[in-house]
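What follows is a group of structures, each given as structure tokens.
Where a number appears in this text, it was derived from the coordinates with a stated rule and is not lab data. In this text the structure is predicted, and so the values were computed from the model without any measurement. Cβ atoms are built from the backbone, for glycine too; each structure is taken alone.
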Structure 1
Amino acid sequence: MDDALTETIRARGHENVIGEHESTFEVTSDDWLTPAGDCILAVDADRTPTEFSPEFVEACKSRDATITAQLEVTRGDSVDGEGPLVETITGRGDPELTFESDRSLVGRTSDYVDDRTVLVEADCAAVGLDRELVAALAEGADATLTLTVE
């Protein structure tokens, strides 16, 4: 993993997080969320794709690149030493990725690309995430999303 590049985004859950979208997951810098945003897992992100390093962006523009999204959710009052909840989603890069969104980032199970897309052909979407993790996000838990490209 010496050649791995990472980007870390900190955000928080929201009462309207439901995590039911079947083909995407999203983290947004918006500080609000309507119930219609069923792919959005966290709001108030401290970084967006336009802020990612040129080296990271370039590495993601290869179809051979493996991009991993690790979502770590810190539960409120930890009882009995419960640690964070962690989910890992793996996808790939694409030459069409632009990382031009200054608002949100999206992982997709398809190969569709727009300015928000950070990985394609993901092995999981919002609906496939652990329900305990989604429930913690719906309670406003803090979230850290770490994107790694190899």
Structure 2
Amino acid sequence: MDSFTALDFETATGYRNSICQVGLVRVENGIIVKEINILVQPPDNYYWSRFTEIHGITAKDTANALTFAQVWCQIAPYIENQNVIAHNGFGFDFPVLDKTLEYYNLPTPNYNKICTYRIYKSNLATLCRKFNIPLNHHDALSDAKACADLYLMSL
């Protein structure tokens, strides 16, 4: 399983359908072959200040961004029928994807869900410090890259 997609989402609010950033890293044969970092306009471009404090993304940043429904075609091939890795995936990223697809009336793809939190039983920032993995925490692409590194280490 050294070919997979590592995925991370940032959300604008506590609602699971409020994706405002997608970070995706495609790994094939143990090598990163594709990185995708997309700002996404959440529904009504609405943000809770507490979430902006966490990731730094604002309504101004996504005012002219595409909606998730408009960017789904760019990322779907890396998710559909793939091994998809996320840190705390079952607690956050996988439900966020499901709820966002449901919000936009898009079909939920089949994919194999793997969670690095379940493998390591520790949070992402702590693991990155322990294993000297670069991390700009709560930047979706940086989190996805760190998750990919952790998964590769676990193989």
Structure 3
Amino acid sequence: MAREDFKFFHDFRVRYSEIDGQGVVFNAHYLTYFDVAITEYFRDLNFDYSQYPEKTGADFHLVKSLVNYERPLLFDTEFQVGCRTQKIGNSSIVFVLEIFDKDQSERYASGEIIWVNTNQTTHKTERVGDEIRDLLVGFEGTGIIQ
């Protein structure tokens, strides 16, 4: 995707503890960046994720994570993670994330995270509720596949 396809970005800077012996961000940290970006995405939308399980009896479980590494991310680099909802299925939400040089179009990595809404008592999947659907579609517009 192009940088312009994202309405939400979260800023980061590579910390020394995140690099490996080659001076490059260790691969597992990319998923942490994605997780933080999704959390901040929902925070920006004023969705209280911590109250969601209490209100609904459901919670989201990660079922797929994908990272495509394109360029090395080095110590002290300032970067941004773009996050958008690509699809809302019956019980799933697909997020697309991309890591860009700060305020630039150069991309370091891209990825996909899929969550499934699960009843916390029965452990069975449940339909994603209208509150979240309306919130995400309202923010992203008609670009979301449903």
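Per-structure values
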| read-out | value |
| --- | --- |
| Origin of the value 22, 13, 7, where semi-axes √(5λ) of the Cα gyration tensor in Å, for residues 89-136 alone was derived from one of 1, 2, 3 | 1 |
| Label whose coordinates, when helix-only ellipticity at 222 nm (-39500 (n - 2.57) for each DSSP H run of 4 or more, over all residues; to 500) is calculated, return -2500 (choices 1, 2, 3) | 1 |
| Distance in nm of label points 7 Å out along Cα→Cβ at positions 25 and 41 from the coordinates reads 3.0; which among 1, 2, 3 | 2 |
| Among 1, 2, 3, structure where distance in nm of label points 7 Å out along Cα→Cβ at positions 97 and 121 as derived comes to 1.3 | 1 |
